[in-house]
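Structures are listed in the sections that come next.
Rule-based calculations on the coordinates, nothing more; no lab input. What you see is a predicted model; the values in this text were computed from it and never measured. Cβ atoms are built from the backbone, for glycine too; each structure is taken alone.
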Structure I
Amino acid sequence: MPKPTSACPALSISGSYEVRLSRYARVALSIPVLESGEELKAKDLLNADASQAEGRYSVHEHVRFVVDRGLVRGDAPLLVLGMRNSLVNLRAPVIWHGRPYAVAGEQPEMSLRPYYGLGLRDGSLVLDCALGDASEAASWLEFFCAGNPVLWDDARGDELFDLLLCETADHSHLFDIPRGHHHLANEATRALWSRLHVVFEQHLYSKQTVAAAAMRKVVSECVPPLSRCNNYFHAAIGIDSNGGLVCLFGNAQLEAIGQRLHTLGCHRGICVENSGSVTPTWFPSGLAAPGVPLVRAPNFRERGRAVVVIELDDDRFDSVPGCWSGNPHASVKIG
């Protein structure tokens, strides 16, 4: 491997991609680790150790898992959406058949504030709150996966930012704080990230107002002042007024992705995975042929703990105007 000749990478990437799903037949959540009984260790976000493989499976293995259990048909068109923050980060629990699960050390039932996430009720996908002062785990008979709220009803400005402060376990998604293997990460940036994370963990279960005040305080004490991150690669999911799914993938500030979801007719939206975890995959012939990756980052990581597999009744797709026709967003509509 040749040594870089500059501190700056030779390759720069930016993208914006939309997938809209107008209808679907069945939906299944794949989390094989819950059956295997493996320990759910949280990802080491500070050092981003890609070698952590406990309970992680490839996209094909996830699809095979739900097909073998009869949750979706193996000969039908399938759309796979990654939920790869689930059971990997703090504040990203899953409720599975009425029972909550989280990474080691987190007890979701203790939270005094709700989790925001994507769930399945009576066969339909919904965006709602769970636990805290919201619905009990037992009311989620199918599944619920918590995420980071990028759009939530009338929350705007500081109110939405406070929600993100309290629900986003990786502070590099909100602020320009290089960590892990980032080429600009150093001892100072990692120490800064850790300073925020200590407070985040201290208020893991606190009421929203208490947690937000604590996080704002530690952010305000940072010198020099923190700047917002606007180039991280995120995956977000919204549901429009007709019950259709709107999925956005792009390098942007989290609230900007939420605003795009709003423009496309959504009132709620959550971020579910980031960077090399972003996994949308299209299986037009089910398991009869390899899946087609719809979006991938250069640092794509094949294996993850959780994905949603959506069965369709139609393998056709429709294209809508994209970035070369005056719309700065490439888009594909399926179903």
Structure II
Amino acid sequence: MSGVNLSGAADWLQHINKLKYIIELSLVTCSLSNIPYSLSHVNFTSLRILELGANGPFGVPVPAWLSNLTDLSYLDLNYCGFHGKIPDALGNLASLSNLLLGYNRLDGTVPESLRNLCNLRVVELNNLRIGGDVAQVVETSRCSWKSLEMLNLENNELRGNLSGWLEQLENVSAVYLSNNSLVGTIPFGIRNLSNLRSLDLSFNSLQGVVSEAHFANLSNLKAILLSSNSLVIDVDENWVPPFQLMVLMLGSCELGSRFPAWLRWQTQLDEVDLSNTSISGTVPEWFWNSSATSIGSLSFLTSLHLNDNRFYGEIPTSLQHCTDLILLDLSRNRFSGQIPAWALFRKAYRI
């Protein structure tokens, strides 16, 4: 029933509570405006999938009656406007594989009771106000490290470092930790996360050197986001990456004075941010090449940030063939010559 307008159904849960054998309930984006915090008796304990995302804002704590749904494997409470703490009682849901609590007003720390959730595959605790040491947060679900496929803790108040736990998530495909207060270095052990497709560590206080050794076995990688850290990206000039990226965000990292030659082999780039990375000189011709069959193709680009560097030389007319560009920022460089025919960028809203 997702997407159905149920704004007038004030007693919707009381009706659901009569359905003793219901297994799946999906009410995403149904304009539900209220949800009881407690129920005198919970009848629908056979429920395995509960999706209530994008309703409310309910303005109450996460309901206590959820702890009675011990067969629950999938719980989606994203965008519901819940407040308070993440309840200890969620640790009773031992069958839970997907826990989605993002975009609520939850604060405090992640309860230790969640260490009972050994079947977790997807954890979304993003855009909350939870704090504490990130290692302790992940340690809470240590028994699920081998099964965890996606970890999203971005936009919180977490601190600590990545070493000792990140490299243990051997089956993880997506890690989102941006906008926290993480420190230390990126462990070499991430190279063993062979299923990894997306890694977002941007907007933290990480430091140290990132080399090609970090990415040696990451052939499935599609997105690297490391912007706004104190990282030095130091790879061999002749390095040929094992992956094909779609998203590369290295803004405000230290790349050295030369344009990264390894981008020559990235033919599927959609979003690129190399802003404020200390690069100087001209942008190589192969990077501007707009042929979809060429090495260094820009034909898929929707976003390109080269601003705040020391580039010089002409902006090539071939750039006008990148007709999917939405964002283009070449500011605060020393480019010269004619400006390409920007009118051809039909989708652009910022140039």
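Given that helix-only ellipticity at 222 nm (-39500 (n - 2.57) for each DSSP H run of 4 or more, over all residues; to 500), derived from a single structure, equals -1000, which label among I, II identifies that structure? It was calculated from structure II.
Comparing FRET efficiency 1/(1 + (r/R0)^6) of positions 19 and 251 (r between Cβ atoms, R0 = 41 Å, to 0.05) across structures I, II, the highest value is found for I. Of the structures labelled I, II, which one yields 61 when volume of the Cα convex hull per residue in Å³, for residues 75-114 alone is computed from its coordinates? Answer for the origin of the read-out: II.
Of structures I, II, which gives 49, 33, 28 when Cα extents along the principal axes in Å, for residues 107-274 alone is computed from the coordinates? Walk me through the intermediate numbers first.
Values: I: 49, 33, 28; II: 49, 26, 26.
So the calculation was done on I.
With distance in nm of label points 7 Å out along Cα→Cβ at positions 139 and 155 derived from the coordinates and found to be 2.8, which of I, II does the value describe? It must be structure II, since only it matches.
Comparing relative contact order in percent (Cα under 8 Å, 6 or more apart) across structures I, II, the highest figure comes from I. Taking mean projected area of the Cα convex hull in nm² as the criterion, the largest value within structures I, II is that of II.
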